[in-house]
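Below, each structure is written out as structure tokens.
Bear in mind these aren't lab numbers, they're just calculated from the coordinates by the rules spelled out. Everything quoted here is computed from the prediction, not taken from an experiment. Cβ atoms are built from the backbone, for glycine too; each structure is taken alone.
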Structure I
């Protein structure tokens, strides 16, 4: 892991730690740009028209992508919102088998790079209650002086079990941030792109609903019109947020990031290599967009990256010096090498890595038969690789998994 992270192996062995300190970029540190990270519910890449979906599901997100930095090969380590929020906040994949790490009392103390944003106000906005999956405990125990907004803190009315609508969540968050006089880092977690797929009556006149046949829905990866409409509504909410933010003084000095909390299994054959469907990669393939006109040049970034890389990359873009004790990396660094994405599938009890064009997975519960599978992601065909390459993939998978297990309980708040 020291080699994979680009660290000095001897120093890591002597210290027993993967700690590394990243310096601030002086020119950026002076301006202290704000950072807003939107954690997007069930934002599967193959369902977005930014990735070729012909149903034109996300026209506004597409336009942002054309003016921002879009990571086309971003994967979450695991499926599930609680696991996605955990990985984003802590930089550690949630690899617990029986319950999520957020629900583990022994893992309540976690180092997060958010606290390295010195002189920044910290915000977290969720339309519903943060009592779900003990997310409130993760947030309040680990983020210093956090301004937490959840159900009961908003003027808008609750629309379903997930709280207020995403549109109103964005607008109320924008109202709070517009009044902030200090630099800030804010996380906004959406929820409406999730069953029961509620769309408020007040917003329906502004959604360009599609009239799509069941065959077209299936071809382009949707199970129902309700799911498709929820995707359209999600895109509308992104538009309302950015349009509102553009009217505020904070907008020009803000780095916006949008990343899915996880993907959704389904038929992605119309837009992705067959392995995405057959190997379940759709569960974890999500868009990650950095939108900061004038700061970040438009680009499609095609190297493998992970959800755990969000905060190190955000801090680096903001010019913030930070202490990194986890598996996340600044993916825009000149020395970003050995791109790979780690996977943990709690349902099938398999772990693996995608490395270059290869997907290596194995079973972690059957000690007698690990059921190792090596697949070419592009062709979806099993491949034979050299003994040395197989050993490398196996070691990387095991090392990543074991270090993630260790860090969940030993990445204490500094």
Structure II
């Protein structure tokens, strides 16, 4: 029997009405899609691939434990390609086309700044896993890496305690290093430290002989390094070739973790200090389990690092907020998130409801000959995030200056 088109249309409408206008295949109803957006190619891939890997590990673990709200998490992975417009484009795709519940992604502040208006426009959630320069907050971003008072300022305090009175600032030419150095210069002026030079190079830059000459001729007590990506490989190799050592010229870095040490070559960087919130050697029960699981999945020769741990944490923190909210709906998740506290590999991490940053413990470490990082100082307890440095009189005006 032939059924007329009006009757078919009516039957379809009745079926949709019975299922609801958002009817989906049964498999999709039992899944929650989440976006992973990192540079899997280009100059930042040296750092970001491992963050994606840690997030995939967290998703796998959560699914094995029953998922979220009884549903399986399904990752949708995109490549930001170390290109800031691409991050904005891919974020839009994940939100609008893939309809993910949330996105975990970014590394550089340039990538975050490119994505921020996208997430605010569509009222979607981004979980950003990397330390950054502060002076920012967004109602649609959760910052699981350190802000300035949890990494850069403790790093400066450490150098001051070591008797360092002069600095040379070296950074990549984009938002994070320039803003970080503005803060560092304000700190130095208030703490009797002198900045002898400030130099920037493009991301991916590899010719550092001229800059190294400037640094060695200035003879600072220490270098504060905000270079990012594989530029660090060239910088440290050429610095070592010039005869500078960790003893004669310490270089404190805030973007070099265990993964980058491998790429730079441990002979070129052993003995140098770094400032983070987590190391593979951090002594917690949760970290023992994390390191074991990561190596089991990706290889016994692999290392863990602060950014990948913050990305790993982000997945668990979002899942906990969803469970508390009883839904993946963005505004409900945001409302449920403040105050959530979890024991993570780095220790206790708590979501601050005021600015959606995390309470985190600051740690200074020294790169060892085996490529791992040995902690030599920590803050003793998690530090309340202060992205606008409201608690530091010397920082007045930096947010608008």
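If distance in nm of label points 7 Å out along Cα→Cβ at positions 114 and 218 comes out at 4.3 when worked out from the coordinates, which of I, II was used?
I
Between I, II, which one scores greatest on mean count of other Cβ atoms within 10 Å over residues 186-193?
I
The value -12500 for helix-only ellipticity at 222 nm (-39500 (n - 2.57) for each DSSP H run of 4 or more, over all residues; to 500) was derived from one model only; which of I, II is it?
II
The value 0.85 for FRET efficiency 1/(1 + (r/R0)^6) of positions 106 and 170 (r between Cβ atoms, R0 = 30 Å, to 0.05) was derived from one model only; which of I, II is it?
II
With Cα extents along the principal axes in Å, for residues 202-241 alone derived from the coordinates and found to be 26, 18, 16, which of I, II does the value describe?
II
FRET efficiency 1/(1 + (r/R0)^6) of positions 42 and 66 (r between Cβ atoms, R0 = 25 Å, to 0.05) was computed and gave 0.10; which structure, I, II, did it come from?
Working: I: 0.60; II: 0.10.
That value comes from structure II.
If distance in nm of label points 7 Å out along Cα→Cβ at positions 130 and 250 is computed to be 1.6, which of I, II is the source?
I
Please state which of the structures I, II yields 23.6 when mean count of other Cβ atoms within 10 Å over residues 98-105 is computed from it.
II
Quick check: 18 is what I get for relative contact order in percent (Cα under 8 Å, 6 or more apart), calculated from one of I, II. Which structure matches?
So the calculation was done on II.
Which structure, out of I, II, was distance in nm of label points 7 Å out along Cα→Cβ at positions 58 and 370 derived from, given a value of 2.7? All intermediate terms of the calculation are to be shown ahead of the outcome.
Values: I: 3.5; II: 2.7.
It must be structure II, since only it matches.
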